[in-house]
1. In terms of Rg/Rh (Cα atoms, Kirkwood Rh), which of structures P, Q, R is highest?
2. Kindly point out which one of P, Q, R the value 3.3 was derived from, the read-out being distance in nm of label points 7 Å out along Cα→Cβ at positions 89 and 113.
3. A value of 6.7 was computed for mean projected area of the Cα convex hull in nm², for residues 9-72 alone; which of P, Q, R is the source structure?
4. Say we calculate distance in nm of label points 7 Å out along Cα→Cβ at positions 25 and 57 for every structure; which of P, Q, R gives the highest result?
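Bear in mind that the values in this text are calculations on the coordinates, not laboratory data. Please read all numbers here as calculations on a predicted model, not as lab measurements. Cβ atoms are built from the backbone, for glycine too; each structure is taken alone.
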Structure P
Amino acid sequence: MFGYQSYCLKVANRDSTMSYGDLFASTKYLLKALGLSIMIALFTILWSLLFLIPGIIAAYRYSQAIFVLVENPDKGVMQCICESREMMVGHKWEFFVLELSFILWQLLVLVTCFLANIYVYPYMMVTYANYYNAIKPKTVVYEETAVFE
């Protein structure tokens, strides 16, 4: 799954170096990706113990952590979770509406006995990658200017 999200992020970025080998190139980060998934699930379950709504909010809060790890695999698990939490401040409702927009596609998948998932799942994942690109903090590069007197 980590390799597939890496591939979808490259598709969303229109990276010319993408290939199907990217699906398996991320196997060296398998343990880190597994640890991140376990920590996200653990935090979501712990928030869900309070009530259902805080658990749902926590799931949206940590939803971008995998993409943070895909983009920079040198980051730690907790650093990815913290960046996702900071990134989703003020964007949870947008992400909810984005997921809600796929409800008819999901019904089509159910009606076709998951056959439509061949098209729908990649479409959803690339859309999520584009959403990540839209909300991630932009790095600003300042150019030095020479002032002649």
Structure Q
Amino acid sequence: MKILFWNMMLAMVAGFCLPVQAGINARLAVWTRSSILAATVSFAVGTLSLLAYAFLLRIPWPEIALAGRQPWWTWTGGCIGAFFVASTVVLAPRLGAAPMVALVVAGQMLISVGLDHFGLLGYTLHPMNGWRIFGVALMIGGVVFIQLF
């Protein structure tokens, strides 16, 4: 139970990062005059940070020979991340933090129940049921309220 609590807290802190990062990157887009360049700078700084962190922790690199044995879709994560960051750079100043994050969360919930239901991408199978659908509906209802008011 203690580990679950700390994992939930880590998820909350990670959630705090989205609107902060979007605001920072939107400001970066003012300087670069491009959402794509702002996202590129953000990813470059993030990549350097992760490389430094991996180096400091002495995390061993995987065998390059095994890279070709990975499913094709494992290589799309960076592209999806780039799309996400570039999208939030564009949307943050247009929608505001709360509506943008609410809509992102709504999208995340919709795809998440599908991924869980079918056990896709390595997720543990969690079949869709009335309570899960009700929970998603409540979250989407919250999104609507945040957007309207």
Structure R
Amino acid sequence: MRHDLVLRVIAKLMMPFTLLFALYVQFHGDFGPGGGFQAGVIAAAMVILYALIYGLDQARKALPDWLVETMLAGGVLLYAGVGMAGLMLGGNFLDYFVLHADPVQGQHRGIFWVEAGVAVTVSGVMLKIFYMFAGRGRDPE
């Protein structure tokens, strides 16, 4: 597939729209179906499509293993950080209403950052699993 011009061009054209759709699903998650998990899977699927068309080595250059592993930890830390912020501001763990003077705005802030952490973690996990399975039988780097 690496030399199929049609697939390469279509994949490059689809990538920005796929990322835009993932962002839409992420930000629309407060108001309807969607959220961090779905957005993370869509974003990871975009990178997996890139790897299938251009090769695993090119995908690992675009998103190296260290960055994927940082996404794994960073998303969990973001999620936990929102919970700890609730504790430090006088509420319970993941009590969002204390994150702003207006409790409704606090809820929106808390949900936004928790969903962002979920999206980053899910995307990182999906990519790590793909990298591990796709890289089976290759020489370790």
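1. R
2. Of the structures listed, the value fits Q.
3. Q
4. Numbers: P: 3.9; Q: 2.2; R: 3.1.
Structure P gives the largest value of distance in nm of label points 7 Å out along Cα→Cβ at positions 25 and 57 among P, Q, R.
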